[in-house]
Structure P
Amino acid sequence: MILKTYKYRLYPTNSQQELIEKHFDCTRFIYNLGLEKKIKAYQKDKKKLSCFDLTKEIPLLKKENEWLKEVNAQSLQMSLRNLDNAFGSFFRKHSKFPRFKSKKDNKRSFQIPQKLELKENRLFIPKFREGIKCVVDRKIEGTIKTSTLRKTPTNKYFISILVECDSEFPKKKKIKEKTTVGIDLGIKTFATLSTGEKIDNPKFLDKSLKKLKKQQRWLSRKKKGSHNRKNQIKKVAKIYEKISNQRSNFLHNLSYRLTHENQVDSIAIEDLNVGGMLKNHHLSKAISDASWSEFRRQLEFKSEWYGKNLLTIGRFQPSSKVCSCGVINNDLKLSDREWTCRGCGLTHDRDILAANNIKRFALIPNLINKIGKLNPELTSTESSQ
């Protein structure tokens, strides 16, 4: 079974926007109320409330707060399920303790688990009988599971629909050296392929940084709570949105191209510790702008969709320091883009060598253990220098 997400742009009317905002507020109210009750119940009696315990109280809340009846009841229930998932993620140490949602938060959304339909460029969901105008650029193939309606900081509305397809993933071909390509990710050059091709880093954030700083300076001078400040916040959000869209388009095009190469059946990458690298304040901005984690995520699911093998090597393997003859250059610095092997005399381009070594290490996982056996005299001499 394959899970896919379809995303469409919505153009609600003024009355529909008002109803959407009510859904945002009501789901946030239920979420915060559920979080408060779970905390108090545990502090007082060491009792853990589930989403089912909290869901039973929704009818009573509707009697006390009649405005809750204006929104979809299933969306209210889903907010409590999301709260349960947040606690589960916290106890598994995947995220921090759940926080209360703020009305001023830019991330506003609610879920519609059932009764969604797309007809003639109209989205029909509970409480929206007339349907919301929707731009349907591709037809949905599969069974609709859940959907999420979101509002961006630039006041744009989108619907994300999760679909389950009956088709199965295509069979992957055998891993061979001729049909494998190694990829080394970097900052100056976004990706270097083992074929020798280098793909420049577009650096979208760096190109828009001057304009962004100017708009942020103007934002800092606006009075809090004023209409001018709200308008300026939207201008800053538009710049960030453009940068995000440019980066997403670049990554999708590149990952699509790599997974659709006819002569490539396997892709080898390095398991980078991006979270640890971001702690380096000198490189954190450039690494975030490159978005290596998102690129790997796209390669992972597209490799499954299109029948490609995705191979990964360990993050501690010296991909840029190992010559083909087996010598390891332990003195190599980050600023050294080329280096000459003391054993065989070959001059290496750091990035191309790394891409080829990533390919070799991925094809032969135990190659690192055999490096010393390939040329023990040279490796022992190199380690002593």
Structure Q
Amino acid sequence: MAPTVKRGIITTVTDTTNIKFDISEAIDMLDPFEVPFLDMVGRDSLSNPCTQVKHEWLTDQLNPRAGTLLNAYVAGSGLMTLASGEGKYLVPDDTILVGNVVFRILSGPPDVDVCTVVVIAGTDVAAVAATAWRKVAHASMEGGVARADMEKTVLGRPYNYTQILKDWIIVTGTMEVIDRYGYASERSYQEEKKIKELALDLENALLYGVLSYDAGPPRRSTMGGLLQYVLLDGVTNSRSNLLNAASGVFDENMLGNALQAMWDVGGKPDYIMVNGTNKRRMTAWITPRIRTERTERTAGASVGSYESDFGTIDIVMNRNLRAADVIIGTKGSIGIGPLQGRAFSSRQLPSTLDGSWFEVLGEYTMEVHKPYVDFYWIYNTKTTY
């Protein structure tokens, strides 16, 4: 084998120098309590393989079936003005409910927000104070022609960047030859520790990472986590899937309101992620309703799921979550995975050390689907019990 040149110095090489060994499966053997988010979603769960530093995925959604009026309807006017941009979601012969009155749209949408309407059920005067509309259904005329001007949904292309997570191991010449107790390979022992540390870094990036990209060279990029796609963007754009608890105690009413808000827009949450303090709070208000038996030698209570009006929610404890945060989400709306060919691996590097030098490296990204439907973030809760 030809020698490797590094900084003008000829160094000794071996048959394993620069050959990568896949150690990504070691993540699966970590204690789930250390990286519960990563364990729940899976280390290779992207909707499509990541093949670029900028990873994109497609999103789509149904057209809204409800909205608001720009002004309250004036009885007998036959004209109704929808909020800006909402006319495109309707077409003539759609029926809509405003208050307790059902109207048929005669003309206007989808080109404009001003509708010509006629009352088909209810009392016209009763609609005066109503400011919300709800589509009932389309009521097409017999022999009607096909329409080509209806609103078509546009596929979204959200994206994230990949992030390189890396650390190094040095095994001295002495450590390579001495007898050990409890383990055979110093390299394997050190790799096991490094993969735990890098998995913790990945876990924190999934929660609190933010998008950044510096083309360089050299290129530096960080991936966005739930903080980026749910909390920060939600605060910036006044999204409705956030609650500032204002240092208040996290209680069952907060959770119920959050679950209903998600359900109202079509969400199907299946887990709630909490830290130790808020887990204790949940256990306290759930315990009186626990139906289970305890032996004479066992006391206390532990709750692993919560049955709500909107489905059963798994309770996931995460010590990496900030004390003031509560995250409600949907498991199938998250994806995690490596840039193709860049799963966690270890390789020996050329070295002039008295010993061996190894590099542990992985490059990963994350997908967040429907962040304003399938996630809810309660922040600034009281941090002491």
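No lab work stands behind these numbers, since they all come straight from the coordinates. For clarity, every value in this text was computed on a predicted model and none was experimentally measured. Cβ atoms are built from the backbone, for glycine too; each structure is taken alone.
Look at relative contact order in percent (Cα under 8 Å, 6 or more apart) for each of P, Q: the largest one is in Q.
Please state which of the structures P, Q yields 79 when percent of Cα pairs over 15 Å apart, for residues 142-221 alone is computed from it. Could you put the intermediate results ahead of the total?
Numbers: P: 79; Q: 75.
Computed on structure P.
Out of P, Q, which one gives 48, 25, 23 for semi-axes √(5λ) of the Cα gyration tensor in Å as computed from the coordinates?
Comparing all candidates, it corresponds to P.
Taking distance in nm of label points 7 Å out along Cα→Cβ at positions 46 and 358 as the measure, the highest value among P, Q is held by P. Out of P, Q, which structure matches -14000 when helix-only ellipticity at 222 nm (-39500 (n - 2.57) for each DSSP H run of 4 or more, over all residues; to 500) is calculated? The correct label is P.
Using FRET efficiency 1/(1 + (r/R0)^6) of positions 262 and 326 (r between Cβ atoms, R0 = 35 Å, to 0.05) for the comparison, can you identify which of P, Q gives the largest number?
Values: P: 0.55; Q: 1.00.
Largest one: structure Q.
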